[in-house]
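Okay, got some structures for you below.
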Structure 1
Amino acid sequence: MENLRQILAKHNFSFKKQFGQNFISDANLLESIAGFAELDQSRAVLEIGCGAGTLTRVLAAHAGKVIAYEIDAKLQPVLAETLAGVDNAEVVFRNFLKADMRALEQELGEGYAVVANLPYYITTPLIMKLIEESEKARVLVVMVQDDVAKRLCAAENTPEYGAITAAIARRAEAETVKFVPRHLFTPAPNVDSAVVRLTFIPDRIPVKDKKMYRAAVRAAFLSRRKTLENNLINSFALSREQAQEVLRQAGIPPKARGEALSPQKLAQLADVLCEHVPAEE
């Protein structure tokens, strides 16, 4: 197969800034990403943002089936060439954020892997969609900007720790598995990247109501300059006395701030809030 730049030039493909397109062409990196997903022929892969298909081709060689989402239909002729002879990969030209996860998981089956090379603008909504809607995913291996990787894997009481960190922690263990310098992409982005692996663990942090956990996380990080007490008052229309009682029952100091709470402590807070705040519809 011709190199990636030649194939893109042949089909007059122009990179689109609004899609944050930076394709991977380094063969060793492609194999590493597939390895982090621990694939086998008995299970499927969901790829999000397949780009020019270089990673898709490698994933298909290691997995039973690949369903790849790509938002840019102008890549169709490029993918027809890069995936020629690959009969176990299906490309869906659609915005993954609008996908019906229940129907998609029927196709993917139990224990599938998700692999994605993500532009900055879609990272948080995509990860949140998978955290909130997926039921059968085993692992998510995602390429993100290096600073985003630090946020996904942060510990409490650090500047990087935030709502996305706590949301992930309820369902998955996050780890940075590889640093990726910018020159390994076509075209090279302005920043370096990292590969993060999220391993889904059933009942990792049990909660009474996952919607309330989500609401508690939002409240905790509503304003980093304010105490958790004030954030609870503003988020749930509680009186100061009610907010103080919630914190007392959850075993949280009254002047604590959200970034000081571990995901486990946020789960305790959410469970107490279930007794004080009407359930979301």
Structure 2
Amino acid sequence: MSLIFRRTQSSSRWLSVRCCSKKMKKVEAPMDEPLGRELYLENQVVRFILNAPKNRNALSLELMKMLRNELEQVDKIQKVRAVILAGKGPAFSAGHDLRQLTDEKGFGQHVEIFSECTKLMSVIRAMQLPVIAEVSGIASAAGCQLVSTCDVVVASEESKFSVPGLKVGLFCSTPGIPLGRSISDKLAMDMLLTARAISAEEAKNAGLVSRVVPKDDVKYEALKVAEDVCNMSRSVAALGKAFYYAQKEMKLNDAYRFGEKVMTENLKLKDCQEGIDAFIEKRTAAWTHSDERVN
């Protein structure tokens, strides 16, 4: 038995709804907010829901700013261990709101939109917390960019991934950046040049998706990933995430030398020594989830 919590815009109180294992009671995102929030596992997991289903959860400038600010704030909350990003309705996200990209809006706004999108993606990668994408439906253009940027991706069998900007005369330049770092150049260019959507299974085989499950199980599976993360030390997971992405930008020998230093520093953390002691003593580790070091 676990608890789901939901906060409404009009109240700062957390409302609780009991749920049971895989068959959880559905908790609607607040209908008057473009970004819904839910808390799980005793407030250790925050699930954000893109809540503009009529617009296929398009990443408007306002929504991107809101999500970035929320992520920056939640990353500072010591009790939180993981973040899930999901979309309400039949799409995860269709990408940028094209109505904000017309010449009538002015190119100054266009600059702001793409700048804000870059800030959002950068925040996700820089966060201490692991970010899990829970994908059900289409993730296209900047929506696919958002998925590609997340640390773990759980997708339903029906999900599709595409970067179809050429169809409207706008090449998916920025979405192709994290996409091309997740899959091969040949597949990335195939998707970018033909606007072809790939299935969840093809995305998994290509390295874009971590797990593929039936549609009814996607939320449960994302929460399962988050629960597994919650069983680890927050501080060590944060160290590991930062190291992993940093070393990918290095030459092999430099990455190994950097890795040696990081592992040596890792051993100085109290949580690391606690984990080793717990393993030797055959007991469950009692994590501090802090950066506290041994004497």
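Going by FRET efficiency 1/(1 + (r/R0)^6) of positions 172 and 236 (r between Cβ atoms, R0 = 25 Å, to 0.05), which of structures 1, 2 comes out largest?
Across 1, 2, FRET efficiency 1/(1 + (r/R0)^6) of positions 172 and 236 (r between Cβ atoms, R0 = 25 Å, to 0.05) peaks for 1.
Taking distance in nm of label points 7 Å out along Cα→Cβ at positions 100 and 148 as the criterion, which structure among 1, 2 has the greatest value?
1
If you rank structures 1, 2 by percent of Cα pairs over 18 Å apart, for residues 60-139 alone, which sits at the top with the largest value?
Sorting by percent of Cα pairs over 18 Å apart, for residues 60-139 alone in descending order puts 2 first.
Throughout, read-outs are computed from the coordinates displayed, never taken from laboratory work. Everything quoted here is computed from the prediction, not taken from an experiment. Cβ atoms are built from the backbone, for glycine too; each structure is taken alone.
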